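Listed below are the structures to be examined.
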Structure 1
Amino acid sequence: MLPRERVFESLQFREPDRVPLYLWVFNQPGVIDEIVARFGSFEAFCDFLELDMTQAFPAKGPLKRRPKPNSDEAIYDATYGWVYKLEAALEAELNDPDDPTIYEPIRREIEHHKERRGRAVFVQTFGVFEAANNFIGLEQNLVAMAEQPQLCRQLYERIARWSARYAENCLDLGVDVIHISDDWGMNNAMLFSPKTWWELIYPAEKIICDAVLKRNGWLSLHSDGYIEPVLDGVVELGIRVFHPCQESAGMNPVAVKQRYFGKLALYGGLDVRTVLGRGLPREKLAEEVRRVVSALKQGGGFIFCTSHMVQPGTPIDEVIFAYEVAKDVGRYP
């Protein structure tokens, strides 16, 4: 079975020959250097692990430039540095979503991973809340949700229209899955209320999702933390895959799979906060991988992957060992 076939068999809630595999690294300093030194390239490491998909990234996102520091349109955010004030963000210059240079790295990923290796291609796509943080900073974004929801809605819709066009272009290039990245959660709670999500996030995210579904594309979501209260809305948007369903943040992947079987596949399972790179004995690491894969593989609907990027200091041999165990226990009868 080709890797891409394995992924889509699972996403249609059928059992392929084994659970599909992927790994989040994405140029993580230190980690990628060790991989390249040992295997020659990350692509060679993908071959070694027998990964079934890739996740491609654009050369640039919607925001063309940040504001000038200390200008009338700028405000300082502790996480993002100088960002736009909300009103100024509504007029900030955007990159042209039809600019072909945006898609150069995506084309390379398609050529190598899909055309040469037969893997599925997911593409990183800008969700409205997370992208708005880059425009106006997290603190201002959260305050605006409560105090200036109409302006916040306008900014989200502006981002969504850009992302929708970007997603359409990616599908035209041959991308298989539009993977929307939009962090809404923290440990055991959401960053904002479910009511706010339905009022502000859902309508804007729907612009992106509707554009993809109109092209018969597939949709995936990355959202860190606890987002269980809005999973019904995620399914309603037409999203088929959810990463990471983070157990260490208070979510229960087994219960989520049971509740949404046939509607929402899970992508993740190997927690980088509590399991991988945490110094566990090999026996304990193997036990944890077997627990997760055995619990989530039944009936398909599961891609085994790290919950986020492999953290610096994680031994590559530990990664290899975890994936050998996952490959073994992930085989179907």
Structure 2
Amino acid sequence: MAAQGGSNELVTIFGGSGFVGRHTVRALAKKGYRIRAASRRPDLAGYLQPMGDVGQIQPVQANLRYPDSVRRAAEGAHIVINSVGILASGGAQTFKALHDEGARAVARAAREAGARCLVHISAIGASAASPAQYARTKAAGEAAVLEEFPGAIIVRPSIVFGPEDDFFNRFAAMARISPALPLVGGGRTRFQPVFVGDVAAAIAHAVQGSGKPGEVYELGGPEVLSFREILERTLEYVGRKRGFAPLPFWLAKLMALATWPLPNALRPLTYDQVRLLQSDNVVSGAASKEGRTLAGLGVATAQSIETIVPGYLERFRPKGQYSHYRG
């Protein structure tokens, strides 16, 4: 795939107002692309427009459960990016509807629109053999994408961190009110957290020719940490001393079942998320050996947790974000 200039190309980003999507919008806007940020509620995505020049970024309506809206959003696009994903099913927004059927709808729309490039954002751990429905539907979505658009580039990030994340922020908020943090499965699960800005940069490089069509890239940061180490780092950054409450997987599953009637926003973990925690979430040896990593997509130096996370977790410190001024 030859490198392309962004000034005359139109990009449609499904999930453009989401966590990874908004950073991808910013990265591509800086390179001069014209952008359609497709989301279910474009009226709530106005904050994207100041990321580019006047008229460069246009929020449009699309819902992956309605293929006609997907086709309209992709029409005329040179590049299509799918960053839609959910961590828990709810109502009509199910894993199958979005990760599998929705991914197919996007890939088909990209092909019918004559797009030269499709980038699909999946997740490390995607596998048809996974006990977690999240990972199984991610794998099904990847297969559907490559069936509809064989030259698609698939990226699988590990846990993604950044100012708007639902990972470090969640545990920092929990540490503010709870005397102990839950150590699910003994805290031994390993993660390779990757900065959202690096993921966005990798996607931007991919559409400009760094990615190999039809390949799957696994994106991880510079450190591999256990769940316990991540919680310890979080406590350090927010300046709080808290204990750990060991939570075996079987007990975590019971708690997830007991909180099933609650809205997802109020549930500490879902049953499916506990299943995900039973497997490590790191870049595979095969991907590293074959160069299917951040470096393979042109991001030579990944940002570390230490350089990014303390800044946005400062608001959770006992004296708030100005604690370093007050002593």
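Computed from the coordinates by the stated procedures, all read-outs in this text should not be read as laboratory data. The shown structure was predicted, so the numbers you read here are calculated from the model rather than taken from an experiment. Cβ atoms are built from the backbone, for glycine too; each structure is taken alone.
Comparing 1, 2, where is mean count of other Cβ atoms within 10 Å over residues 71-78 highest?
Max of mean count of other Cβ atoms within 10 Å over residues 71-78: 2.
Using mean count of other Cβ atoms within 10 Å over residues 143-150 as the calculated read-out, with 18.0 as its value, let me know the right label among 1, 2.
Working: 1: 14.4; 2: 18.0.
Answer for the origin of the read-out: 2.
Given that helix-only ellipticity at 222 nm (-39500 (n - 2.57) for each DSSP H run of 4 or more, over all residues; to 500), derived from a single structure, equals -12000, which label among 1, 2 identifies that structure?
Derived from 1, not from the others.
Starting from the value 0.05: which structure in 1, 2 was FRET efficiency 1/(1 + (r/R0)^6) of positions 159 and 279 (r between Cβ atoms, R0 = 25 Å, to 0.05) calculated from?
It must be structure 1, since only it matches.
Using the calculated result 22 for relative contact order in percent (Cα under 8 Å, 6 or more apart), pick out the matching structure from 1, 2.
Working: 1: 22; 2: 17.
Source structure: 1.
From 1, 2, which structure was FRET efficiency 1/(1 + (r/R0)^6) of positions 127 and 183 (r between Cβ atoms, R0 = 30 Å, to 0.05) = 1.00 calculated on?
Values: 1: 1.00; 2: 0.75.
It traces back to 1.
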